[in-house]
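Participant: For reference, the structures are reproduced in the following blocks.
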Structure 1
Amino acid sequence: MSRISEHPILGKKEKGKEVEFTFDGQKMKGFENEPIAIALKANGVMIHRYTKKEHKPRGLFCAIGRCTDCVMVVDGKPNIRTCVTPLKEGMVVNTQDGVKAVGM
C-alpha cells in the first residue's frame, strides 16, 4: 500500500471519512484531514510542481512544511504546502509551475 500512515511531524492520526477531490481535472479519493500530499501519493501522484527555470519535477521531499517541493495550487491559491495541509471534501488541487510570488 502506498499510503503513509504516520507523518514525521503530525504523527499518527485516525483516518477520517473518505472524501473526493480533484487533481488536475481528475477525480480522486482520499481521507478527510490527511495531508493532501499523502492522498496524492496514495493515488499514484508523485509530481506536485515543476521548477520555473528548467521545468524539473518536484514532489514530496521533507514532509514537514519546510521546503517548497510539494507546493501546489489548492482551491485557486498557489504555494500551498500540501505535506501539512489537510484534505477536505471537494478541494481542487493543481500542479504548480514554479513557486509563485506572494499575492499572485
Structure 2
Amino acid sequence: MSYFMYDVMGGAVDTPDVAEMGRILDGLSASDDEHPDVSLSHESGWCLSAFASGLLVLENMEDGSASPGEMSEVGRADVLRLFGLLAAGDITALEKQAWRR
C-alpha cells in the first residue's frame, strides 16, 4: 500500500515509519496560521490531518459522498495509532473510531 505524509511546512515524506511519523507530528509545535497541520494520505483517497490543538480530521479526498469525521483533544499516542491504521490501509478499523460526522 502506498501512503505519504505532509509535514507542517508542506514537505512530502513517502512511506514514513512510525518513528518518522512521530517526528513529523512533533513538528506541530512549530505550526502557525498558515501551516496548521500535518497529514497522512493513503492511496485509497483517505487522509488524516492532525492539528496542534488535538483536532484530528478524517476525510476521503477522492470520494465526495464520504462524510468527513472529526475528533477533538486526541493525544499523540492515539494520533500515531490512527496514522498507523491508515498507513496499513485498515480503513474498516479506522472508520469504527468515534468520529463526529
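No value in this document is a laboratory result; all are computed from the given coordinates. Being a predicted model, the structure only gives us computed values, none of them experimental. Cβ atoms are built from the backbone, for glycine too; each structure is taken alone.
Participant: Among the shown structures 1, 2, from which was the value 2.0 of distance in nm of label points 7 Å out along Cα→Cβ at positions 18 and 90 calculated? Walk me through the numbers on the way to the answer.
Facilitator: On the way: 1: 2.0; 2: 1.1.
Structure 1 accounts for this read-out.
Participant: Which structure, out of 1, 2, was helix-only ellipticity at 222 nm (-39500 (n - 2.57) for each DSSP H run of 4 or more, over all residues; to 500) derived from, given a value of -1500?
Facilitator: 1
Participant: Moving on to the next point. Using relative contact order in percent (Cα under 8 Å, 6 or more apart) as the calculated read-out, with 29 as its value, let me know the right label among 1, 2.
Facilitator: Only structure 1 yields this read-out.
Participant: Work out which structure the value 1.4 belongs to, where distance in nm of label points 7 Å out along Cα→Cβ at positions 34 and 82 was derived from one of 1, 2.
Facilitator: Derived from 1, not from the others.
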